[in-house]
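Taken together, the values in this text are just the output of simple stated rules run on the coordinates, not laboratory data. Since the model is a prediction, treat every value here as computed from it, not as a measurement. Cβ atoms are built from the backbone, for glycine too; each structure is taken alone.
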Structure P
Amino acid sequence: MKFFNQSPAEQIASVMRRVYDRGLTTATGGNISMLDENGDIWITPKGYDKGSLTHEDIVCVHPDGSFTGKHEPSSEIFFHRATYRARPDFRAVVHAHPVFCIAFSLTRTLPRVDLLPDTLSRCKNMRLSKYAMMGSPELGENMFAEFSKGADVVFLENHGVCVGGENLLVAYQLFETIEFSAKLDLLSRKLGEPRAVTGEQLTRWNAQKAPDYQPMIRHTVGEREQEIRAEMVQKLRRGCEHALLFGASGVCSARVDADSFLVTPEGMDNALLEENDLVLVRNFAAEAGKQPAAESALHAAIYKQHASIHAVFSAAPANVAAFASAKERFETSTVPESYYMLRSVPTRPMEDFLGDPGANAALFSEKTPVVLFENCRIVTTGASLFTALDRLEVAEATAASILVARDAGKVIFLSEGEIQALKTTFHLE
């Protein structure tokens, strides 16, 4: 992953385009900055199209207020300065106007973040800042007041959200996570009172780690493995673009042969992974110098038990996650494609996901290619990366259609007779 080899201007331009391309801000909305070791603040320009931003458009604002660059700095430079004053540990700030965060900004409330361990771990320190005119020194002082209390996330009344971090990637991932949390909160309300993650579950979740693989002494990448690496990177980026996976959340793997599989690494951004970042695991050894994702133990067990499975995704897209935190069952008999692709999806407690990988792997079969684990993950499998990703996408679309349909009227699922006809026609038995 080459992200941190880039200059501040290149990092900012890259992340700002990612924010815009994900639909998390408008063409001229939002701003991003980085503080360098000289005390200079690199920041997006004022009133410039975020969809065509390049590193040449980023402005460098010096401590004395002068600036270098082709454009004027963002009018929000006041609150970026104030945020760095309040939090000397920050080296990056992301501010934008994503729809679900705006919903809480308008109601002047904060979203709940306790429905998934990912969100509960990352969004611990949230505050709400009083309204002030955008671009004003008063807004900067209001932001200073909240960030100086230890906040990592500040919602601005009738304005949006601002986050900071030790580097720009950390800040972006937190920004992406808080928007996801806001969306999940509102979606989950359609399904009644959701189930929260307990303190004990969070402790166990954070204690997860990959098996203690031995370092692989020597490894030569063959043609087939290289092809799978390329396809995995392509599918990971596609999954992130469609909000099926997120930079800091979700794991993908693919079988290489009977004894080995490739898996995403721990602690790296899914959308920025390159082919050589993926980790080959063979028997009980992994590529030296690389750390497989903590969830790789389940993936390994699935491959060991099921020769027909060649790819696995474990993720938590927002609409599926709403069902994962609800007492209501995730029903797949909505349209024929959903049932055909997903079959009947069983729901298991989070404790199972955190427990014996072998027992979890035994849940899967040709008749059960997908399993939902409460308050954490949906796991989809397939004979190919395409099929496993397609199942993840179909699961999210299915969950979304049910939640949207409730606004239209009573949801009517396919009957048992209609399901049986599907099973007979497409040999799903």
Structure Q
Amino acid sequence: MENLSLDHMIIDDREAGLFRVNRRSFTDPAILSLERERIFDRCWIYAGHESEVPNPGDFRSRRVAGRPIILARGDDGQVRVLLNTCPHRGALVCRENAGNARSFQCPYHAWTFNNQGELIGLPGEDSYSSAFDRRERSLVPAPRVESYRGFVFVCFDPAVETLVEYLADAKEYLDLVCDQSEVGMEIVHGTQSYSMRANWKLLVENSIDGYHAMPTHQRYMAFLAESGGLDMQSVSRLRGAGKALGNGHAVIEYEPPWGRVIARWAPSFGEAKKADIAAIQQRLEARFGAEWAYRVGQTSRNLAIFPNLVINDIMSITVRTFFPVSPDYMEVSAWALAPQEENAADRALRLDNFLTFLGPGGFATPDDVEMLESCQKGFANREVVWSDISRGMKREQPQTTDELQMQTFWRQWHERMTPPPASQKVRPVRSGKRRAA
């Protein structure tokens, strides 16, 4: 595996304005094995949101970076990420997707752990010698767990930089999402779970690709036009930009032609909600000032946090993560994010938008799945070696339809997949901009 050469996986000629990706990176099992080791085992990976476990004893079990974990709030109020495997013989100790529990009991030999992960009981404990120490046989926590504004991340490399350092300028865009609530954001109950027969990196590209929107999602554009919520000429005048945010993170931020405040309503609902929208915008301006309030309430963003977290803050707020099972197959999970104080009527409109556009059976997601699976099928033509993502590379101000965002991802991918020898490693100092309080 170590002899696998990745030196020629990308062509990054900034002077000529040419960026290409070797299609082997989407198909080679050996490359996926290295991705698991050098990316998913060493980067901060999104595990869940603190709002998913609001009360002591609440838990969620899921797979993160290929590992079964338990996101749990203990009786002490602390949120933990515990590795879901019994330290006795390995069985899963939690087999429910969600719930509230004082303890987790392994079904194999009935070892029992409290909701803080501590071993509190086992049958026949007197059969063990004095060398047996319960504390050493507790559930193992993820090596590193940190959160930023409710978003909980794990890393399986104990030596990783702090989460704040890792997020770099992506923090600014998480702030734009979170400042939409006066009391805090929450994940709405329910999970979208689906899969694609495509390489996981294709979904990263797709999620921050403004170039494909018009040709791929014509059905949705027609739906908006017919509902009176969209003027096609206004789409062509979409104002926005793509930005690199450090450490492989990227965003496209834009002013949608239909307008928005806090992503609560589809275009067709805007007229009926004008008074509510104006009141929300006034409260934002009182809290943050006109400039920040405008970005929070009137701009949309597609944010990609390297390697596999996407937050689409558009008609609704979708939090999406995904993990490769094989080079040509990934599993996807997505959730709706919303202000905690949102009333029932507005929540219903938000969830309608969440399903209508980005739901597995909505307008956009089936289109995207079809296109990404089509790309994966096309990669069988091994004679065509390169994919091109050079669009806008020489432009001074990249637009939302340019491909700076994908270039940013691939540069970080290549850096992590081709690390220098240990003797040459120098830890970079990266900092992100902070908004004024």
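Work out relative contact order in percent (Cα under 8 Å, 6 or more apart) for each of structures P, Q, then name the structure with the largest result.
Q
Supply the structure label, taken from P, Q, corresponding to helix-only ellipticity at 222 nm (-39500 (n - 2.57) for each DSSP H run of 4 or more, over all residues; to 500) with the calculated value -11500.
P
From which structure (P, Q) was mean count of other Cβ atoms within 10 Å over residues 111-118 calculated, if the value obtained is 20.5?
Q
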